[in-house]
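Each reported figure results from applying straightforward, stated rules to the coordinates on display, with no laboratory input. What you see is a predicted model, and the numbers here were worked out from it, not measured in a lab.
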Structure 1
Amino acid sequence: MSILGPRQIPHRWKNTGASLGKLLILMQPAGWLEECFTALSQLTEAQRRDIRVFTDVLAKHDIQVVGPPLP
């Protein structure tokens, strides 16, 4: 399945399947996003699960989390 998430348009996703899902994000051009992924990869598992730490890293790279998690 492919999904287009247009620039400057808020979007989100949810795994509706019964098994663990994987998400592959392709950005063109990647630019500053690579720096964001590098910063996220350097977080500990506990930090990745802490929504405040996770969203702070995203915010430093101009990414805003919108809305609550999908039910």
Structure 2
Amino acid sequence: MKSIDEDRLNIEIRKFLKQVGVTSQREIEKAVRDAVESGSLPGSGTLAARMTLTVPELGLEHVVDRELSVDQDD
């Protein structure tokens, strides 16, 4: 039976998740700022957010849903 290098896999996964987290945060913040500037975002409330992780070679699809609270400064 073959085994994998658990430490290397862990490092690769962490690098991937860090990149996803940082770039996703920037994209969400930019979209919210643009929506506020255009007036298309209500003064406060929530935004439905969904992240889907897929790894086709493993047949993996993992979905995370979360409501993001958004309150604008007066």
Structure 3
Amino acid sequence: MTEPDLLVDARGLLCPWPVLRLGRAARELGRPGTIRLLADDPLAAREVAQLCTEREWEFVADPQDSAGFTIVIR
């Protein structure tokens, strides 16, 4: 996968902070692109996936990195 447009490091933050940081990054991006989210809260994957479903973003979990997710905004 290519380099993301934005990198959001939410490691060490408990939910809902990773999701809130992702939402802020998407607003800052303001266009289609990719955001790489790093989050180590066990609940983050589920909550980020739910937000992506609601907003029709693509959610890609990185099998090589359990704390890394790539969100594609179209």
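Of the structures labelled 1, 2, 3, one was used to calculate Cα Rg over 2.2 N^0.38 Å, giving 0.96. Name it.
Among 1, 2, 3, the structure yielding 0.96 for Cα Rg over 2.2 N^0.38 Å is 3.
Determine which structure produced the value 35 for relative contact order in percent (Cα under 8 Å, 6 or more apart), calculated from the coordinates; the candidates are 1, 2, 3. Derived from the structure labelled 3.
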